[in-house]
Each structure stands twice: as C-alpha cells, then as structure tokens.
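Just below sit the structures, each encoded as structure tokens.
What follows draws every value from the coordinates through simple rules; no lab data is involved. As the structure is a prediction and not an experimental result, all values here were calculated from the model. Cβ atoms are built from the backbone, for glycine too; each structure is taken alone.
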Structure 1
C-alpha cells in the first residue's frame, strides 16, 4: 500500500488583533523592487491599508512572493485582480535577498493585465516555460512513470498590490479549547508545540525550515504574545496515514512532551486504497484522545488541500476528508483549523500547479504561507 503514497512531506485573540495583523504598518511601497545592496530580507507579507479595517472584501492589500507557473504565452492568474499600476515585481526566487534572484522585465519577459490580475510570458521570455514540464497537460497521470516532474524550476514569485483583496481565511473562534496554551503564552512559561502528521506537516517542499507553516505561525504567535517562550518540534511520518499515526505512536510522538499538538493527516488517507472518510474521522478522534490522556496536551486538528486533480492515485474527494477533520474536532472537543477552505478560495482563480512543489500533493513556500493564514485566523 505504501507505494501508492508518494511522500506527502505542512482574554481572546480577537477580531481586533487580526485587524492589527492585516494593517501592520499600512501600505509601504518601498518594499517593491530589488533588494538593497545589503541584501535586506523581505518575507512574504499580507497587509492592508487602514481606510476600511472592517471590510472583508475590496481591501487594498499587498502580497509578496505569490507563486505562478507560466506555460507558453497562456495567462496565469494571481489570487487577486485589480492590480495597482507599477506595483508588480516578477522574480525568480522566493526570497528577494537571494543572491541568485533575477528580476524579470515587464514588456520583455512578461505582460500584465492589471484589471484581470493576469500575467503571461512573452514569446522570447527568459521565464521558464511550464509547458516543458513532463506532466504538463497529462490527464490521470501516474507519477512513477516520469522523472524530474518537480515544479520548482518553473516557479516565478510575484510581489504586487491589489485594490480588491480579501481575507483568505475566515476568523475561527477556538478559545474554549486552548485555554492552557494561551495562559502559558501570556505568562512566558516554557512550553512545547509538537506537530504530528504526514510529510506536508514534516515540511512538504518548503525551501527552508523557516518557511514551513509551523515556523510562520510561531513567528505570528511571538508577535501577539511578546512574552511567549516556546519551541516547535516536528515528529511527522512522511508517506503514511493516520493509521500509522496510531500504530507508531510510541516511536514518534510518544517520545515528546508537548503542551500543544498540531495534528495534520488526510493527504495519504485520501489516496486510492487509503482510509475511508469515516475511518479517517475515527482515527483522528482516537489520536486526539491519546494525546489528551497520555500527554495531557491540548490539540489542534487541521484539514488538508486537494492534490492535483489529474493525479491517478487521488480519490478526488478531499472535501469529505476536510469535513471529517472538522467533525472529528467537534466530537473530540479540540481546536480546528480550516486549511481546506483557504486553499479552495485561492483556487477560485489560481491553477493547482502554481501551488504544488511536486505538482502532486506538496505545497511550495507560498502554499505553506496559505497554511499559516488559516492558523492565524484561529482566535483563542
């Protein structure tokens, strides 16, 4: 069965606090363009102006490092339309401070439809042509019959400002499940956050540890709780399902001493031959019970996203596994983070390949950032 599982290696925090996050510093146009000579590090950001802080749509928003793959001269859609003139930078690396970062030239390498939020290669572009990927256009593909099908050589990373932004994750009140965790964050008491799941949780295809969603979420927690004193440890089992999460408990999470456990299974359960949604839900409920009883820790269950629609080994029913995760959290009385809905909101415009490091079921750096958006929307 394992051969079917390609390694799937990611008081209350109130609405007001989320708005503070969304409005960090207002709009700063000096973040666009090439890095300064000192190689200033610029991370992916998600911010809005202060004109209408309670708006859920039509927000003036700045994004950095959104990923795209561009095939031939076909347009690729960004998450948002209504782009601000001259705000767009298309580059070759996720980090602008990377010494190998190349800034592509508008009108030479690509053209932009600012109103539609679309970018396309020119005929003589130096941007890698995604139509050259061996899986491009393949239907019902079996990845094992191909080599070098990674999307990483084809990604471009886009900085831009939109006048029509919106939150990518809905506020999610989970305060009754994370009382002890919040108190320890506020007091500065040492605590441990452990993540346990498949290879997405283990890092997926993030280009560096600091870009994994756990690290991004940890940075967010530190910004909200300045006294927080915690470490983050991952003990995931790449390539396996929730069944092994139970069976191999002692070897992995059994050796840790967590205060909070982030539990993320589902991608491999969802594959052909994996656990059915009802069994998957039972497995999650059992795992939460084991964590509470044996570790006296609080738990966050989080859903996954749909793998490539053209992958042969997918059951193409991730919505059922996302719902099973939500129901498991309700029955097991633990916190829940809805990654699935955030991902699906982005897919309303973007193609899947622009988010998948391996073009199958691993998020790239921007995909891990989307996970972090879902976590940051959890109020507690």
Structure 2
C-alpha cells in the first residue's frame, strides 16, 4: 500500500496528472459541479425562481422519485409471450425476446377510494357533463339470474369496499384518470417545494426536476414484464433458474412456502361454481374482488398481478402483435402494418377494430389459465366490466433507471 501512494505522488509531481484514489470526480446528473466543464462559467443553483440572476441555473437534483404508491421496475431483456398450451388456439402472443426500459408502476390496482377522490375533485372544478362521464358503470354487476344487486348500489361507495379495486371503468376513463393524477400529483409537489410562495397555476420548468413524468397506462410489454417479476430467480451472471408461468415460483397456483403451504396465491375462480372454497376454510376468500393488498406481492413488490381484476394496458389489440413489433420497448399505438380494414368490424364480421384495447392478468371470475401474464384478451375502449380495473405507470428517466 505504501508503494501505491509513493507511485501516485511521483506521478503527480512528474507529470502533473490528477490522481483520484477515493472515487470518480466526473460530473453527473446529481452532482454537476459548480462550473461548466466546457466554458468554466459558474453555475447558479436552485435559483430558477429568482429573476435577478443572469447566470445559467442548474437546479439541485436528487434523482427521479417514484410517484405515490409506485415502485421501480428495473428494465432488461425478457422473453415475453405464452409458452404453455394455447387451449383456445389464438396464437396471439407467441414467445419473443424483447428489452423493456425501466419504469415505475403502481404497487396496487386503483381502488374505489382513489376513484372517489378523483370524482370529488373533478366535481369541484369540472363541468357536470365531464363529471357524469367519469362515473363508473355500476350496472356491470347486474345479471338477470344472479343476485348481484347489492354490488350495483354499494360496491363503489360503501366504506367496506374502499380498498377494493374500482371496476366498471372503461379504458377511456382510465386514461382520463391518469391525466388528472398527473396534474394533481405535480401540483402537490410544486406546493411542497414553493411553500407559502406557491401561486396556483405556477409551472416550474422541466429543468427544475420537480415535476414527475405523466402517469399513464402501462404498455402491454411493460405490464407483462413486471408481472413475471423474473428478478427473483436470478442465478450468477444473467442466468435464470426457471421461466415462470405465474408471477411467483413454481408451476401451480398454490404456495409451497413454509407457513402457507397449499394456500392459493391469487383471487380467481377455482372451478365451475367454486369462487372461494368451503365455509370455515375459505382459501382464496374472494367471492368477487378482494382488498388490493391481499396476497403476497411479486418480486418487484407488485400486488395482484394475477387475479382479483384484469387490468387495462395501453395497446391496441392485434393478433399479430408479436410479429409487428420493435424489440426495444414494443407497443402497438395504431393499426400500422395491420389495418382496421382487414377485420371488417363495421359489418360485424370481426370484433377487432382500432378501439380494441388489451387487458391482462385474470380476475376473480376467471379460471387459472388466465392468471399467466402471457395470456391476453381485448375489449372496446369505451366498454367496461366487473372484472377489469387498472393501475398506472410512469417512465423512469435518466438516472431513475438505475437500480440503486
């Protein structure tokens, strides 16, 4: 060790080299330094609100935080698609290798209490027409031969259902909620930063780092990648011990962990006429939906990525998505390469159109097959169901994509 320090000293004296044995001094997003590396002009820090300073402002930045109730899903390479038997012979999600960038995803599905909060605020500052358009369709519970009437009038608003997933929400309504949430969260962040100096409507510049990226529905690839949670079966360098069928280890829907052996790991329909099990020993206990924190989270910390309710994703449905795709951050935003005209939905010869949106994950009313993240179904974006909810995502920008 002594020789190392002697060498470094001689190097400094003889060659004038800058030796930094205790760390890298290169500037970074979080530590840009006090002067420009290309002009040597001084940076001003945290002064973008002060108009009397003429220097270039570089605001303090501690990294992009997750949104409320969100966790970081570290991106990477993955094999997406269904690799089990395709019992319906749809062949619409064939295995393929893609890379998904890092992003943030809600730990849970959006719950009734979150939707009631949304209704409260838009009721104060939006038109009656918009408020009415945001109301979930509670009649999705109604069935002629089933006594579901209590859910029609109580499921959304009764306090006992506060943390049950909101249902009866269309894809379009979910997108509207994401827009409202973006504004609500960023307004709160600005108020916390400015304190008493905050003026309603003030929008700090993007360079300030205060605002979060927009909340949105996850892409199908993001959702599927997050649901598998394959970080939990890593072994050595980029090796995985197994390919998961569900968001947990093993090839069954029951737990093999000590203390929970035999317990179901999701809320689903166990068989014909069997939604919850036998009284006195209810296993999944979900006659319909369940609390959004029910069951153990997957290895990304995400609850109910299988069962409880299906979840809307952003993508338009096409059966050949796996062919017409990019292999980095794949998404289908339009009918590019697979025109709506190919499906003749106008004459009711097909249910596929540009309004067809993908939903994934399985629900309380679905069999175990649909719990695999590789399965996919679709519904028109203006339709809703008692079995479909959603959660929000935000893009991880710059250093936010790092795991540490």
Structure 3
C-alpha cells in the first residue's frame, strides 16, 4: 500500500535524522553503542539487535552489545570467526544480507537459538565501514509486525549502518585524543616531579667536596639519575645510574632506585657492599627484564681517598689538575636487578688538588650524529682534557662538546654527567 510504504519510509528517515544527532551529541562510547541498538530496533521495529566489532588481536568478530525485547542490554562474551554464521559471512564478504527466512539459509548458525531459546525468523545484517575499513557488523532480528523484513527495511538499515559506522569511528578518534591528552598530562607531571627530585640530588653544603651535574632526558621523562649523599662530616657518597628502557616505567624504577640508595648507603660501609645490598632490594622488586647500571663512589675528604664500585656502568674518568684525562679501571660486574647474590668490588685512588672525577651515562658516550657511526666515546678523553680548575668548567666543556658532535641529530638517549672532586 502506498500510504503504508510512505509511513515506513518516513519512519526510517526520522531514525536516520536521530542517529545523525547522536553522532554530534553523545561523547561516551558505551552510551553510543546502547543508543545505536535502541534506534535500530525502533526504526526497523525489530525484536532484537546486536552489534559485533572487529577484534584486532584475533581478526574475528566480538559481540560488543545486544538487546532483545524489553530486557535491556547485555554484553556477553561471544566470538564469531570470520565466515561463521550470518554475521561472519557479512564480515568476510563485506556485503549486507537480507534473510527473509533464517532457517532456510545454510549460513545461519542454528545453535545460537538453541542456547538462548530465541527463535530467529528474519535477519538484516550489514557491515559497518569507515572509508575502506570494516569496523564490525550490525544486525536486527525479527520484525515485530510481519513475518520477515522487506526491501524497504533493508535499504533504510544499510543507510543507518553507514551513519552508525561514522559515529563509532568519530567517537573512537575522540577517545584516542582524550587518552593521548591524559598521557601527555601525566608525562608533564612526571617530568616536573623528576626534575624536582634531581634538583635536590646535590646538597647545598657538601663539606670538603664539590660537585656539578647535568641531566637531559631524551623524552619527557628519563631513567638516568645521580645523587650526592653526605653520610657524616668525614664521608661523602656519590652515585650515577641508568635504568634500562625509557618512559614512565624507567622513571618509576629510577625514583625507586634513588630512594633505596639513600637507605642502603646509610647502613653500609663501602660502595661494593652498598651495590650488593641495593641489588638484593631491586632484584626482589624490579620488573623482570629491567635492570640498572650504576656507579657508587665513597669520598673521604681528610685523606682525599675515593673508592669506586661499578655495576655494569660506563667507565669513569679522572681529569688531573694539569689537564690530562684517563679512564679509571673499575672491576667488571653485572648491572643491578639481573641476578641475586651478585658480587661487587671497589677500586680506590687518591685525588690531588684540582683533580676531578667524571661519571656519566651512555647517553654521553654513545652520542652520535644522525646517520653517523662515530660515537662521542671515541674522542671522550680529548674532550675531557684541559684545565679542570672547577667542576662547572669541566662539565660545560663535555656537554658543549657532545652538542657539537651530535650537530643537528636527535638526542637518542638520556644524557647525564656528574663531575666531582675535593675542594
């Protein structure tokens, strides 16, 4: 009947206008999915509706949400392999289907009705496409006022599915932007906390000694750290370290290591025993696969003696008052957190007036020009050489030399340098 056909077309048109409004008004993903099914059932006047979305891990379909009658919405765990059932066929072939009689179609999966008790008569199932990508499948089951869906229903539902795909994709994009903004906000806070932590890493009054430091993370936050710890009037400890990896996980382990180091140094007698104790602490708590390279030094101003122990870290430098530079040999040992009961040993030297010790991370030694093969470490001794009357001058000389060496290349790793010596 023409009047009835016109009424149906008008009803479908109203539904399309409604979902267009949904695209611009709903900002919650779960609310959008519920609204999609609600409008679908009302527009097509169907008994049930369900929405399947592509699972990026399996490549199949996952039932995201379904509704039937007046029972509300359910989100059952149901996976549909590609090509299985009506939904799987539509997904695999990227073609919409109008099934007037479900039980006469060999593609229909009858076991679903047996499990739920729902008797499926007729189905419209349509792929949800955004540009060339299939997001999922939308289907309605059983018209409420007739035995089977008709061509008018099919045409309107296909148009509805196109708008639905646009709504889903738009909100997914919005969710990604929101998530990125949250990450950037969290990283900015973490960077501020880390910067504040390192700004207090060298006490204002280090009696008998002097230190200068530079830290430059490659990203918002880094895994490098340094610290100077005054144990008593006659003894000062210093440390530098590099946590494996980058980002938040490295920053968290960096803060954990620096915090644990303060307690360990307060209860140990030398840098070797401090490393052993710190290794025990980190091994019990660190995420497997992560580790920390570090150097701990102990300085005694009265005798100008320095003891140094390394856990897999870069070799420190000694820059003499006359400007000559050399590497300080440290006993080889594993980084912290790899194996329990690791052994560490320290070496010792006596600093003359004006002598300086330089400890650094591999962000300095492995720095290179973008696309180049020459690492900064190859000329490190030459760059360190020169009068070292004060720690700031030597520190700036090394940092500026690295910048010149890297040129316009991007900083690939966190870079930290700590220079110290006796007054």
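Assuming 25.4, 91 is Rg and Dmax of the Cα atoms in Å as calculated from a single structure, say which of 1, 2, 3 it is.
2
Out of 1, 2, 3, which one gives 0.60 for FRET efficiency 1/(1 + (r/R0)^6) of positions 148 and 212 (r between Cβ atoms, R0 = 41 Å, to 0.05) as computed from the coordinates?
This value belongs to structure 2.
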